[in-house]
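Next up: the structures, one after another.
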Structure I
Amino acid sequence: MSTEHVTTELRDRVLILRLNRPDKKNALTQAMYTALADELKQANENPTVRCILLTGTDDCFCSGNDIADFLQMKTITPSDDVPVLRFMKTLAHVAKPVVAAINGPAIGVGTTILLHVDLAYAGEKTRFQLPFVNIGICPEYASTYFLPRMIGHVKAAELTMLGEPFTAAEALDYRLINAVLPDAEVFEHALAKAQRLAQQPPAALRTTKALLKRWRGDLVDEIIPAEAVHFMSMLQDAEAKEALGAFLQKRKPDFSSFD
C-alpha cells in the first residue's frame with residue numbers, strides 16, 4: 001500500500017513506513033500526516049506487523065513541516081482532531097515498537113519525532129535542528145516537556161532558544177538516538193534491529209513498552225494540543241511573518257522593532 005508521499009512495505013513482519021517527498025526534503029503536509037496516522041493505526045491493529053520502521057529517503061529524513069501548507073490552516077483548539085495532532089497522538093500511543101532510521105536533515109518535527117520512537121539510528125552526516133524560535137513560533141510534539149527532563153533545562157534551552165543545528169554525535173551524547181553509523185549502513189542496521197524486535201515475544205514486547213511509557217500517556221495528550229494552539233496562532237503573528245518572509249527572500253530577519 002502507498003500514497004503519493006508516504007509509502008509502506010511489509011518485510012519480515014516489519015512495516016517500513018517511508019517519507020517519500022524528496023523534492024521538498026520530505027517536508028510534511030496535512031495529507032502526509034493523515035496517511036501516516038492511518039498507516040500507524042492499521043499497523044497497530046494488524047497482527048502480521050510486529051514492528052514499525054520509520055524512515056525517509058536516502059539523503060533526507062524530514063525537513064519539518066511544509067510551512068505553506070500549515071499557513072492554510074485556521075487557528076486550532078486543543079479539542080480539534082486535525083491531521084497533525086492525530087498523527088502525533090497515534091505515534092505516541094502505538095503499542096508496538098517503533099524504530100527510526102535517519103539520514104540527512106532532521107529538522108523541527110524531524111527531530112521532535114525522536115521523542116516518541118523506541119529506537120533511533122542516524123547517519124554520520126545527519127544534522128538535527130529545532131529552529132522553531134528562529135521562525136517566530138514555539139516548539140511542538142511535547143518537546144517542551146520531554147527535552148528538559150531528558151537532557152536538562154540548560155541544554156534544552158540551548159537547542160530550542162538558539163535553534164542551532166547539532167550533529168548526530170551530539171544527538172547520541174544527548175541520548176536522542178541509539179547509535180551513529182556510516183550513512184550507507186543506517187537503514188540496514190535499523191532494519192536488522194526492527195527485525196530482531198519482530199522476533200521477540202509480541203505480548204512481552206508490548207507490555208514492556210507500555211510499562212516504560214506508562215507515566216507519560218496522559219501528559220502527551222495534554223501537552224501536544226496545548227503546544228499546537230500556540231504554534232498555529234504564532235504562525236499568523238508578525239514575528240513569524242518577518243522570519244518566514246526573510247527566509248523566502250534570503251535575507252536576515254529583523255526583530256528589532258518587536259516587543
Structure II
Amino acid sequence: MNQIDLNNRHAVVTGAAQGIGFAIARRLLASGASVSLWDRDAETLATARQQLDLDTHVTTETVDVSSAESVAAATEATIQKQGRIDILVANAGIAGPNHTTWEYPIDAWKQVIDINLIGVYLCCRTIVPHMLRQDYGRIVNVASIAGKEGNPNASAYSASKAGVIALTKSLGKETANRNIAVNCITPAAARTRIFEQMTQQHIDFMLSRIPRGRFLEVDEVSAMVAWLVSEENSFTTCAVFDISGGRATY
C-alpha cells in the first residue's frame with residue numbers, strides 16, 4: 001500500500017459505517033489522519049468503530065445528511081472534539097428502487113435526491129466555511145458512473161449523481177483561489193450492501209457494462225481518494241476522476 005501523508009489532518013467521511021465509506025475511513029487512518037465517521041445507522045456505526053480496534057483517532061456522529069439541522073449539529077460536535085475539519089469525503093448515498101422513470105414512486109425519487117444530492121450539498125455548505133477560515137481543505141464527493149451515462153431503471157440515482165458532478169464543479173470554482181480542492185469520483189458498482197436495494201437484473205446490467213469484467217473493490221476506491229484528499233493534491237480541483245473499470249467514455 002502506498003503511504004499518503006495525512007498526518008495532523010482530520011477527516012469527515014459520511015456513510016462511513018460500511019462499504020466504500022468504511023474502506024475510505026480505514027485508508028485515511030492508515031495514512032495518519034484522524035477520522036470522524038458519520039452515518040445515520042447508530043448500530044452499524046458502533047460496529048464500524050469496534051472494527052477499527054477502538055482507534056483513539058476515530059470519533060463517530062449519528063447524522064442524517066438530508067437534514068440541515070443534523071449536519072450542522074454533527075459539524076459543531078466534530079469541531080469541538082477534533083478542533084478542525086481538513087477533509088470531507090461526502091460518500092453517503094442510497095440506490096433507491098429500480099423502476100422506469102414513469103413508474104418510479106415519487107416519494108422514493110425524492111428520497112434518493114434528498115440523500116444523494118442534497119446531502120452532499122448540506123455537508124459542503126456547512127463544512128466549507130470552516131475550511132475557508134483555516135485556508136485549507138480537501139473535498140471528495142462520491143458520484144457514480146451512472147451520473148455520466150444514466151442507467152435505465154435508475155433515473156433518481158443517475159440524476160442525483162449527475163447533480164453531484166455539477167455541484168463539485170461549481171464549488172471547486174468558488175474556492176479555487178483558496179487552498180481548497182474540490183473533486184469527485186465516478187465509480188462503477190462495488191459489491192456492497194447497496195446491492196440489496198437493486199434487482200438482480202439491474203446488478204447483471206451494471207456488470208455487463210464494465211470492460212474489466214468484474215465489480216469494483218472498495219479498497220481500489222479508497223486508494224484513489226487518499227491521494228485526492230492529501231496536501232500533495234495542490235492544483236487539481238473541479239475534476240471528475242473515473243474509476244469505472246473502463247466503462248466511462250468521457
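Given a computed value of 3.6 for distance in nm of label points 7 Å out along Cα→Cβ at positions 180 and 196, which structure among I, II does it belong to?
II
If semi-axes √(5λ) of the Cα gyration tensor in Å comes out at 27, 19, 18 when worked out from the coordinates, which of I, II was used?
Computing semi-axes √(5λ) of the Cα gyration tensor in Å on every structure in I, II gives 27, 19, 18 only for II.
Which one of I, II has distance in nm of label points 7 Å out along Cα→Cβ at positions 132 and 212, as calculated from the coordinates, equal to 2.4?
Corresponding structure: I.
Comparing mean count of other Cβ atoms within 10 Å over residues 84-91 across I, II, which structure shows the greatest value?
Ranking I, II on mean count of other Cβ atoms within 10 Å over residues 84-91, first place is II.
If distance in nm of label points 7 Å out along Cα→Cβ at positions 156 and 188 comes out at 3.9 when worked out from the coordinates, which of I, II was used?
Details: I: 3.9; II: 2.6.
The value was obtained from structure I.
Among the shown structures I, II, from which was the value 2.8 of mean projected area of the Cα convex hull in nm², for residues 4-43 alone calculated?
It must be structure I, since only it matches.
To which of I, II does the computed value 25.5 (mean count of other Cβ atoms within 10 Å over residues 20-27) belong? Before the final figure, lay out the partial values.
Numbers: I: 17.9; II: 25.5.
Computing mean count of other Cβ atoms within 10 Å over residues 20-27 on every structure in I, II gives 25.5 only for II.
Here, each number is a calculation from the coordinates, and none is a lab measurement. Model, not experiment: these values are computed from the prediction. Cβ atoms are built from the backbone, for glycine too; each structure is taken alone.
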